[in-house]
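Below you'll find a set of structures to go through.
Nothing in this text is a laboratory measurement; each read-out follows from the coordinates by a stated rule. Keep in mind that this is a model prediction, so the values were computed, not measured. Cβ atoms are built from the backbone, for glycine too; each structure is taken alone.
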Structure I
């Protein structure tokens, strides 16, 4: 994970990710609106726009919209709560709100395979944290995210099977080979995440002194000699923060993990609420299980914010479960709620935040978790 002092939110760095993301989404949605589907009421051929114009709102739809808005609020509140726990409440609610919005903005502007972690370290550093503390905090959030995923997969897969819904999507005829290998590929990817999580846990919590020693040794390499002093300082800060994290109680980690689960469940339930606007009922556990499969695919997407891959992947993993009647409208609402919303809010938050933290990061007393 590269750490840089340069501003990752320079305006010239926005243009291509935003263009790629909006173009990919726009092209797929435009193409989808040209396709014909079967109206579930009249059983006649219609376009998605025709369905949208004739859609009849009822109590369920309105409740689902309220649920959708609630999921958006709750997922960010969960992230904010977790960040305040990990920083021992030394970041205010406003600071955590800004940090989370900008963190999500960075994720929307970078390929999913890269993620917004490097930008998150820079954001926390600008809020007054030391580099090592920022790195430890971001690694701790990544650790809990992966732990949630490792726990959610068997739980949601089990609930999906109990409700007589298949875990993996049906593969079209002619691609049977892919369908038979999908569980194996998923299992290998799941094992990789488990191994990576174990490494982070070992390096950050169990044996931080080993990590510290190796970073100090690396600072003496010829290739890294230019950054020797800086790398040594990062190693010391990271070790100090890791020692502090390791000394925390089970209650501390339990609170942080509960906030993680709360936030991720709200994030996955966002799609469930979007489907529920148009469907009479939704197999919630099975739909979340499908999203867990999709999430693994999107983590290796080379496009900013998984643009294109998300829009194509969603119908691929849910069409046999939820049908395709309203899928284009569902994609549009889902991507706005989880991707474009942060581009909009982040665009408003960023200028004020940059101005507010322009001098504070250099004059504020750096803090470390007590």
Structure II
């Protein structure tokens, strides 16, 4: 389980240094902090190390001058003081140099706690019970509501300036909003087309492969000037120094590895969570990666008769922070929490 103790900015930085160094000795930690953070005294750094040790963030090894420290928390489970973390400029944050892989099946399989799994199963059971009582016409109307809210929010996360009412009018009446670009309208309409497609072909996404992911990307990026297929050049991400794979063959291998993992995972919600986070991390396309990941997550949920997520109540900045922490530190604590909250919202608010 994640350690939820609040850390100071310096303690967070020290923890990152310990994780970066194979055997982090006090003098080396002191040097790194002085070079990149602040010039704290040796006594202060030792006090911080003892605090981290007492709360089981790190372990101490050796004796005397040979003492060194190692991290004690798997990256997936590591929590941060998000305010303090994002007060550190992107280029000053120590990020994971080793790329995240999707081959450690058991670690991914253990992301959800037993309590979380029971809660999500209960929500889904109630959702499935309610939707069975709906007529085809009622299901169509409710799908339209979800589609409008998902298309609006997913686009808004990516900088689209349409309001929810603008989006409703566009989808229902095919009228573009004044003062907005045609590209913004296309982005929203592509969300509508893609969500309706995965809804109508839900069983298609019980197993995943590269072709199916490219299929979703083609729908979400139609007529937006985005190159189809896996990218062949590097991409940069605003707000982070994290660099995804820039080699075409490595990108393909990473996506195929992710698909193998998804096909092995049994819990539908876990599959969806892993798909959204994993595809966002790989960034396999030149643009539209996070939009594609959210569509893929909903395709998986629908394949197993779970309610799709609209993300209606999510704060865009919190979504971006949660995914950036995953990029930089491989921590899923915050994105998992956000994803669960959004599923709870969806399962409780749609098909009532």
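When log10 I(q)/I(0) by the Debye sum over Cα atoms at q = 0.18 Å⁻¹, for residues 15-86 alone is calculated, the result is -0.72; to which of the structures I, II does this value belong? For log10 I(q)/I(0) by the Debye sum over Cα atoms at q = 0.18 Å⁻¹, for residues 15-86 alone, the value -0.72 is produced by structure II. Could you figure out which one of I, II the value 20 for relative contact order in percent (Cα under 8 Å, 6 or more apart) was computed from? It was calculated from structure II.
So distance in nm of label points 7 Å out along Cα→Cβ at positions 199 and 295, computed for just one structure, reads 2.1; which one of I, II is that? Present the calculation step by step, with values, prior to reporting the outcome.
Working: I: 2.1; II: 1.5.
Here the read-out was taken from I.
Of the structures labelled I, II, one was used to calculate semi-axes √(5λ) of the Cα gyration tensor in Å, for residues 231-302 alone, giving 22, 14, 10. Name it.
Value 22, 14, 10 for semi-axes √(5λ) of the Cα gyration tensor in Å, for residues 231-302 alone corresponds to II out of I, II.
Taking distance in nm of label points 7 Å out along Cα→Cβ at positions 95 and 327 from the coordinates of each of I, II, which one would give 0.6? Intermediate results must be reported in sequence, preceding the final value.
On the way: I: 4.6; II: 0.6.
The value was obtained from structure II.
When distance in nm of label points 7 Å out along Cα→Cβ at positions 31 and 287 is computed for each of I, II, the one that comes out at 4.5 is II. Computing helix-only ellipticity at 222 nm (-39500 (n - 2.57) for each DSSP H run of 4 or more, over all residues; to 500) across structures I, II gives -23500 for structure I.
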